[in-house]
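Trainee: These are the structures, in structure tokens.
Nothing in this text is a laboratory measurement; each read-out follows from the coordinates by a stated rule. Keep in mind the model is a prediction, meaning the values are calculated, not measured. Cβ atoms are built from the backbone, for glycine too; each structure is taken alone.
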Structure 1
């Protein structure tokens, strides 16, 4: 017990020391991610089966598919890129999978007009047992900056008795001390309510739940869950989101085998209303035209990227039938009519329920059909297919 107390005390002293000795060139994390980050991450589809050629092909596909033009910019390699540390403690990439090195990979991605993201863990090891950053926070951050990293996903495996806030604060300080603007993604799974302290420690986004699974409503014994269960956990967190600091309900499963086309559309629509980071997790080299059209719908993406930065809320709940709404910078509302059931159902909303003048005439546009539907008084209703959405924009005439 005495050793543990001394260990915690030393940690606290170190954190205080670092706060008072940040590099004069350190940046303000509040200036990063002013809209939710958009990009791609390797984990959902490839797990540990990654290499530099795959990541280069993904970067190429991000450009050729139109994703870059739609706003996606980060190409992020998740766990399993690292294998060891050298005699000086420097983190080493897998020489067989990344023979050219991480710097060369980052340079390639930058040459495509994209940004590069990497993964580590606040514990002694990553979730897949690779070297974590515990005890090497400043050394790793300096290395990332030298490589040209623009985004760090920082996980929470093998953390032992570490204090979450202190652990994430330490890496936050380390990143700022490099002087290189690096978006900081706190992947703490919501266990210690990072929405209460994530902004304070320099985080730009923080995970709110366990990992998303490639399914509609399944659950795993270890805590993973389908997207509707993750959705249910988001509504109470809206007040913590805003420019530079976002609730993160995890990466997208759009286009993966566990979701139908309509379920992928619903998933994407709701993440956009939530002002969630849009981090694709499918194999974008091989996606169908229909999935590409979902991921690159600029009118729907504009809802997610709206500069007001307000997270949407559920404004109506009739069991399997829900309405979610998001206020936009121009005073309009994005509205999702969401049908969880297995049968088509009519869903309606009044203007008052979405915070607008109840008697006003409103223009309604369908964001998936990209079609103006006309002018409506008092409200709007439509029949929504099963496991699907209708997403509209409502603007006062």
Structure 2
């Protein structure tokens, strides 16, 4: 890297002495030295000019602009921003949230290692740890209710290498106490990784609570516009160097320059969007809880939520934009309700600017891991940034047309 680009790297790296909103705007950005543009350009090249004598280069080395699978300019800018926002030492951005999760597990775990993980997690984590890594590579795994600290402690073995939690958990919105689980994991010389996707670094920063890794599906809140995929692992450089070498370069799940640029752009407005997601979701949760036709509402901002006081402690920015709820209705009536929604869209994913809802039926293979109220089918509702009154009215009119109001 040239002297000029080294100075530029120092200029675009902002420490925690500046506020979250300021870092969201400025970190990773700089004036383009060639054009004078005040926003970083998209560098679509997949290869970079080599030095005069390239024979001493390590072709599998990260941190040098050699080949975009080793790391590219837009990826680096985004990594700088996310490390700052998460309060971490280093960051790796990969092609998807699942790419980040599998990259972490692949690089850190060996045959005979043991992993304790949350009983409520993204489906890919469930498959990776109960099927793929377990059966293919001999990694031992234990599923545990990580909202129960004694259950976490009891699940630890002498060969436990990693504890992986997801909080809030997908899709039941369970809350695990990060600081307490850090204490348990570190007492037993295990590492702790936290999937922070449902919270985003605006609401919750696991690294600052002592976790070794924070994982984000950048596809969700950090991008925020439903138009790009990416994933990130944030943590200490000593571990991320291993993950970068093994999982980025040698597995090749590299984020594209265009997606990195889109997510970089989206991240600038993360604080503003999260304020609206948080505010809307809390209002919608209260509204849903007031309806006699609603069987349950799971949202950590409600005092009725089992994990409310832990969430209040570790989510100072707010409680996120995802609500799970059920109706006192049969399977088909749940689908009829969705068919009458006009503002809220029936689609998977979450963290988009628009509100999304998905009906999860009674046949989920992980139903046995969920609380009883989830067993009759339920909705996962990602509340967007539309007008609160319009979202409430959309639910009201859909329930009325379905015959539930």
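Trainee: Taking helix-only ellipticity at 222 nm (-39500 (n - 2.57) for each DSSP H run of 4 or more, over all residues; to 500) from the coordinates of each of 1, 2, which one would give -8000?
Mentor: 1
Trainee: Moving to a separate point now. Identify the structure, out of 1, 2, from whose coordinates mean count of other Cβ atoms within 10 Å over residues 81-88 was calculated to give 13.6.
Mentor: It must be structure 1, since only it matches.
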